[in-house]
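Below you'll find the structures, each written out as structure tokens.
Just so it is clear, none of the values below were taken in a lab; they were calculated from the coordinates. None of the values given here were measured: they were computed from a predicted structure. Cβ atoms are built from the backbone, for glycine too; each structure is taken alone.
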Structure I
Amino acid sequence: MGIYFNPTNESFTQAKNSMIYVDKTELLEQLNLRLSTENKCIAVSHARRFGKSHAAGMIDAYYSLGCDSSNLFDNTKIAANADYKKYMNKYNVIHLDISSFWDDFKDNLVEKIKEYIIDDFKKSFNDEIDYSKKFSVILMSVYQKTTIPFVIIIDEWDCVIRNSDDKELVHSYLQFLHSLFKSEESKAFLALGYITGILPIKKIKDESALNNFREYTMLKSKPITKYYGFTEEEVKELCKKYDMDFDSVKAWYNGYLIDGVHMYNPNSVTQAMIDQDCDSYWRNTSSFSSINTFITMNYAGLKDDIMTMLAGGKVIVDTRSFQNDLSDIHSKDDAFTALIHLGYLGYDADRKSATVHYPDTVTKFF
């Protein structure tokens, strides 16, 4: 049991103990189907405060050998699955939040990540592993010693890609990810790779560290759509419980239509229930710098389209040209697609159209 290796179930315990908890444990059934298969690598890119970190803590609690989570899951939806205990607390888990390393170790991020994981390994294996070897071989050695494969969870995986202009650092980081998810050794030691971020995976020339991942985005995330964010039915139930007017809540927070499912930002809905007041809680969790940059770009028709959306209209957006890079915006469609991924605009995938999801946030710039 360590901080990064075989973590405890404290994160999920706190989530379940919270005033508002919505059961999303059926996501684990989807992950169990992918264990030790060719589809074992999953990338979830959703807007901030959309439930990604909550899901990561739940995955810790379910798979990690560092805890006993039987009591935590016995009264959840996944417990209805006859095989749900088959995989519970049976895996070596590594869980990393890259943003926390980025804050402290921008210059030597990869080496520090390895150092901290190895420190956790040493608590379990002392000097039984040769830590001088390359990292993928170290992981293979742990697997061979324990005969237990790894579930590797990386939260905010794209933090380095979004924030660094250092090509050498980005290359080193991607090579590290390659060792976890695409090395020859990982074919044996990896049971599941699960990474979360804000933007979809950027295609970087000559880099293949993540090209084996199945991506789920704000544009398309079937069949796991309903496990991130709150569904309309879940919001209705919360409104009944907390005596809130559903139509008012819907007017404030409805705006994401992903694979035909109306999704609500869970942070905003939760705060509205607790405070008994609808407000733009989500905007306080995110920087205005990105939206300011995109809205003030002088692409033909961009501001007119924003005004159309502010008036309640929808605007057709071609999302195909966006390169998943906030510094690589070359058109109005690119700008709108970026704002959809960041969560500022809602998107109707069926009609290929965008709407303003938080009018007061966008109005700030006019």
Structure II
Amino acid sequence: MLFEPISLCGMEVSNRFVRSATHEWMAEPDGTPTEKIGDIYEELARNETGVIITGYAYVNPKGKSDHLQQGIYDDRFIEDYRKIVSRVHEHGSKIVVQIMHGGRQTMLSAKTPIMLAPSAVTNKRNGVTPEEMTEKEVLETIDDFANAVRRGKEAGFDGVQLHCAHGFLLSNFISPYTNRRKDRWGGSTEKRTQVILDIITRIHEMIGDDFPILVKLNATDGFPKGKKNVLDAPESIEIAKILAENGVCAIEVSGGTAEAGDELFRTDIDSQEKEAYYKQYSKMIKEAVDVPVIVVGGIRSKAVMEQMLAEEYADMVSLCRSLICEPDLVAKIRNGETEIAKCVSCNLCSDESGIKCNYDFGN
């Protein structure tokens, strides 16, 4: 099943492998995507990765989250992205641009002295309190997202992924822990999901409804079990259902926030039992929605990848660190050259000089 084709709202993908969005630390300081980023994506495409999701691109400079992060907040980026997209398409892979706003995890600077979020909830990990967004700021941000999608379509991307996970702005909206609003964007599950629906509506108004919209969704905030008023199942399942019923083509199931701790990139994944650590969430969501579900989280071995599809945990598997270690992993699996990725989940690839595998394999 790993090499069977699949359709995501008309986006025809040759296999079930997804390169999960990964910050490369390779853009220009203003967010301009570089040739080095294109090199990474082209190598993944050359080696048969079905869908490549870009590193997260901020939709407004006030929502930039990290150094040398890609941006998509201005039309001047379109041509640079078009060149990258063309390089990927030469090898038959699809490429999706992931877009986001930093929210409570915005990088503060002289130009961005405050961070915006749904509510003024102090981050207990760093003591920083964001400023609650006004209605005007929410509406402007909805337009920022829609315009970013327009740019992505004009650049030739095959689709867009809204980043609704990992403690960034859209994740802040859907979580009861970070969204304490009393207006139409806060309160019930439906109201906390509304801002995403408003973005989808605005996208359709701006460019039509023929451009695939994917979502990376937090199934859990990642706090210890028993903590009240945080996002987890079954509420995340309800959110997934709302999104699937309102134009989302596929849902990548993830979890965790920086404030909650080391949930996002677990280390020491040395057995199949430790792989696919969001699989229980993805299975519950897959049972509840009628759109393809993508599972991410420390997936290393072909056996687990096959299990995810055969036992209906997901329709596609999403890889991050293993593809940094081995960009040719998909081709190796197809050719029978390997049954498991070399990646040891050490996280040394999170390198601010540019992502790369820094593990010493003794070569």
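Out of I, II, which structure matches -11500 when helix-only ellipticity at 222 nm (-39500 (n - 2.57) for each DSSP H run of 4 or more, over all residues; to 500) is calculated?
Details: I: -11500; II: -9000.
Value -11500 for helix-only ellipticity at 222 nm (-39500 (n - 2.57) for each DSSP H run of 4 or more, over all residues; to 500) corresponds to I out of I, II.
Can you say which of I, II returns 1.00 when FRET efficiency 1/(1 + (r/R0)^6) of positions 56 and 144 (r between Cβ atoms, R0 = 30 Å, to 0.05) is computed?
Details: I: 0.65; II: 1.00.
Only structure II yields this read-out.
Comparing FRET efficiency 1/(1 + (r/R0)^6) of positions 112 and 232 (r between Cβ atoms, R0 = 41 Å, to 0.05) across I, II, which structure shows the greatest value?
Working: I: 0.45; II: 0.85.
Structure II gives the largest value of FRET efficiency 1/(1 + (r/R0)^6) of positions 112 and 232 (r between Cβ atoms, R0 = 41 Å, to 0.05) among I, II.
Out of I, II, which one gives 3.9 for distance in nm of label points 7 Å out along Cα→Cβ at positions 136 and 344 as computed from the coordinates?
On the way: I: 3.9; II: 5.5.
Considering all the candidates, the number was obtained from I.
When distance in nm of label points 7 Å out along Cα→Cβ at positions 24 and 128 is compared over structures I, II, which one is greatest? Provide the component values of the computation, followed by the final result.
On the way: I: 3.6; II: 2.5.
Going through I, II one by one, distance in nm of label points 7 Å out along Cα→Cβ at positions 24 and 128 peaks for structure I.
Given a value of 16.7, 55 for Rg and Dmax of the Cα atoms in Å, for residues 152-335 alone, calculated from one of I, II, which structure does it belong to?
Values: I: 19.4, 55; II: 16.7, 55.
Label of the originating structure: II.
Between structures I, II, where is distance in nm of label points 7 Å out along Cα→Cβ at positions 40 and 352 highest?
On the way: I: 3.8; II: 1.6.
If we compare distance in nm of label points 7 Å out along Cα→Cβ at positions 40 and 352 over I, II, the biggest value is for I.
For FRET efficiency 1/(1 + (r/R0)^6) of positions 88 and 184 (r between Cβ atoms, R0 = 25 Å, to 0.05), which of the structures I, II scores highest? Working shown, then result.
Details: I: 0.25; II: 0.05.
The maximum falls on structure I.
Suppose you compute mean count of other Cβ atoms within 10 Å over residues 64-71 for every structure in I, II: which one lands on 17.9?
Details: I: 17.9; II: 20.9.
Here the read-out was taken from I.
For mean projected area of the Cα convex hull in nm², which structure out of I, II has the highest calculated value?
Working: I: 18.4; II: 16.6.
If we compare mean projected area of the Cα convex hull in nm² over I, II, the biggest value is for I.
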